[in-house]
1. Thinking of 1, 2, which structure, once P(r) over Cα pairs in 5 Å bins from 0, in percent is computed, gives back 2, 10, 17, 21, 20, 16, 10, 5, 1, 0?
2. Computing relative contact order in percent (Cα under 8 Å, 6 or more apart) gives 18 for which of 1, 2?
3. Given that helix-only ellipticity at 222 nm (-39500 (n - 2.57) for each DSSP H run of 4 or more, over all residues; to 500), derived from a single structure, equals -8000, which label among 1, 2 identifies that structure?
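No lab work stands behind these numbers, since they all come straight from the coordinates. Here the structure is a predicted model, which means the values were calculated and not measured.
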Structure 1
């Protein structure tokens, strides 16, 4: 295949240039976060209301609340296997294991929440989605 679809910006990139292209998305900003994160294409993201969906989490170790970007929330609601086992903490300036984070709206541990979403997905579809 001559082109690769970028999971960050969703553009087709010549395979020869993809490593450099991807590195720009994954480069760290001054706050420690990547420039961009993998998401589903905007048309493939959850399109419904986010009412009742947790969006902010606290890391008790530092006490700081971090708001998850909407495009990430809408992506993991469709594919809860899209992300690993951690999320960025604005207080610590680094990625923290989900097991250390708690949704402020519900108090639920983020790792448990992710397990629940993944369980619902596999119950509905039988298996995790294929990895690209």
Structure 2
């Protein structure tokens, strides 16, 4: 499990905690100096949550990944946010592409899943979970 080295990527996010409910959003636009990791399909990206969770969960949110080398919205896939530990989440490919092009690298995202990530590609996610 790994996290990309963001380099000059644009990373924006926010969260709000009300009682034990944590709501969050995250957007990453990868830059020319982003290093996506070298572990291939087994080097799944793991990102930190803003507040420790009460438990793991298979789905705490949704989002999209966008391959900007593909025209318009055709290079997008749906993502599911999985709370795989109480301090980190991973993103899982949850849909195919709108143009019906087969995604051969599904599952949890990494340097080559669902495609080989590159400069200007985007991840947008949001979700909610229960804090510890």
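1. So the calculation was done on 1.
2. 1
3. 1
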